[in-house]
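Each structure below appears as structure tokens.
Please treat every number below as a calculation from the coordinates, not as lab data. Predicted model only: the values in this text are computed from it and were never measured. Cβ atoms are built from the backbone, for glycine too; each structure is taken alone.
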Structure I
Amino acid sequence: MCTMQYPARAVVNLAAVRANVANLRGRTDAAVMAVVKADGYGHGGLAVAQAALEAGATWLGIAQLQEALAVRPMLPDVRMLCWLWSPSADVRPAVRAGIDLAVTAPWVVDHVADAAADVGVRARVHLKVDTGMARGGVRPEAWEDFVRQSLRRPELEIAGIWSHLARADEVEEPTTARQLDLFTDALAAAARLGVHPEVRHLAASAGVLWHPATHFDLVRPGVSVYGMVPDGSDPAPLGLVPAMRLEAELVNVKRVPAGTPVSYGHTAVVGPTTVGVVPLGYADGIPRQASNRAFVTVNGRRADVVGRICMDQFLVDLGPESDAVPGDRVRLWGPLPGDAGERPTAESWARAADTINYTITTQVGTRVPRVHVEETWS
């Protein structure tokens, strides 16, 4: 029996994070930026950041200003890039803290430069070119004017030029090659204007794993740091180890006869069997779309989710011969030491919910404790 005050916990293996970062470092000559946005993809941003740095990452990537500023006091000397805020945001604290800022649109140039003027220090910025995502960054036809606009503001130090790949997880898709060409053209145009940045970066996890030509000076692995693969495939052949196990305690076990309907809407009918109640639900990030489709393990045995997942709990079919009792450990996903046999994974839950593995860990709710451990997982 596992002991918990809250009836569930997310066990995060920092040894797995270090192993994954070391694996990724071995695939490139570029420096590694570990992306720890969204509280480290739900794993605990600061703890993951420290583990990644111990394994050789030299940069951190955090999307939102508030998260970056929260982590900065604990890691004051680490290169850190932040890239997402609105025109109403005060970026002066980030400039003052030495956080590199992405300049992703013409309005951002003056927004950051004015903040730097107020603070009295030059802001390190990374200019972004849109090579095919249609998100942040300026389109190629506006790129040279954008670079000139940035050069007119002496408060800015252009430390980086970057873009983002849209379909790098589709290994044979030609979009990546087209984006690489556009990015190379943008770098050449910037060089003609006298801009030679410290780092050029294009590749996230899929680029690191499958497109070495996109590595340049810096790579930005995200989901692979946490032992998941961006195309949803098995991480084991790539030497990656999932870093999170989500587990809970059974809170109720009962025998039910044949023809027993379960949970809201009676979308499942079971029996004769034993059902168990797992005290996690969609308020904890368990996707309701996985109702009647996902599975867990209880004492090492598969148990299918039956009925609709509720806000705080869901039911599993333990089988007619089950000897499970309240307090037994339920594994929703992730490895156990000495694991063998069928295991539920973030990816199996993603398939059950018609989503991607990224969403499974990032959606784990804040009321679920994160417990950081050092274990040998495979």
Structure II
Amino acid sequence: MAAVFTPGLKVAEHAIVHKDRRLPLKGQVTVQVGDTVTADQVVARTELPGKIYPVNLANKLGVDPGRLTEFLLKGEGDKVENGEVIGRTNGFMGFFKAEASAIVTGTIESVSTITGQVIFQADPIPVEIDAYMNGKVVEVVPDEGCVVQSAATFVQGIFGLGGETKGLLTMGVEAPTDRLEASSINESMAGKIIIGGAYLDLAGLQRAIDVGAIGVVTGGFDYDEIKEVLGYEVGVAITGGEDLGLTLIVTEGFGSIQMAPATFDLLKSKVGKRASINGATQIRAGVMRPEVVVTFDEQEVPDELVSAPEPVGISIGDQVRGIRAPYFGSLGKVAGLPVEPVVLDSGSKARVMQVEFENGEVAVLPRANVEAIER
């Protein structure tokens, strides 16, 4: 039987999950290979250099740049506090005194007697990277980070907003066809990740933010309403850094699309358990998908259930999802895998597959416009 390889979304009850935890620049790794770590445990830390602030202190003091050092109370390399007086003139007969203060807490990096400028550098910004999920350290990259491995339930979405967060899963609807509305969201969901169904509207999203929920997982969401929340357009090339107030994960697509029943049932079975989620999405080069990760205790899952399977590709009858308009988010099954490339409406040639969607429509799509749903 014919089979093809194509990017796929994973929805797996038992999977081996690897997470690469890297610092943005070199620092200290605090774990070793073989260490058991918890999701909140810091595995690496570093410091980002503070921002540079040039200030013409000679002008502020009203002195010649060549004599600036005569009036400074602090010199190069000295620590200063924001607002601390670091320069003072004596004035004339007790009058016309001038003072200059540090504009940031940090260090005086340099003093120029040519320009009269003093360069301040703010204190370094501490950066810590946690393990993200419970597991074991299987690799350490010196001075950079580590790789954490865990047996877990793993669900990928098609689009997300917001970064990493962790919390207990809770249900917001009864069925995958239900809409997650504001009336279904209450204060008991504060600090939790809400599982929705077919659709989350703007009022529901705002209500989730208002009650303090840290995440929402829904089948569908209106793309146009993202601008209403963020105040600006967001592209689908890469996301994850938005200040949304919570992390949003869309499992199926834009619009009112019910969550796949298997995905909904899997998430529902994990209610009350702590999950790690990340809305970061990158659809083009270096594909990255939003995700829900619920780790197991070692005793809960036999090793044979979590062994990493060999890729088998897509075959006729497999479930897939469209990832380009006009079929973005639509679910269907592979109905045919033509061997020869075909000429598309655009005039280009591409390998294609025939997909029968849930509404009965059969379409011929480029394989690059489709992704597998791996279970």
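Can you say which of I, II returns -0.66, -0.76 when log10 I(q)/I(0) by the Debye sum over Cα atoms at q = 0.09, 0.10 Å⁻¹ is computed? List each step's numbers first, then the result.
Values: I: -0.58, -0.69; II: -0.66, -0.76.
Attributed to the structure labelled II.
Work out distance in nm of label points 7 Å out along Cα→Cβ at positions 83 and 355 for each of structures I, II, then name the structure with the largest result. Walk me through the numbers on the way to the answer.
Numbers: I: 2.2; II: 5.9.
The maximum falls on structure II.
Which of the displayed structures (I, II) returns the greatest value of distance in nm of label points 7 Å out along Cα→Cβ at positions 99 and 195 on calculation?
Values: I: 2.2; II: 6.2.
Once distance in nm of label points 7 Å out along Cα→Cβ at positions 99 and 195 is tallied for I, II, the winner is II.
A value of -7500 was computed for helix-only ellipticity at 222 nm (-39500 (n - 2.57) for each DSSP H run of 4 or more, over all residues; to 500); which of I, II is the source structure? Please list the in-between numbers first.
On the way: I: -7500; II: -2000.
That value comes from structure I.
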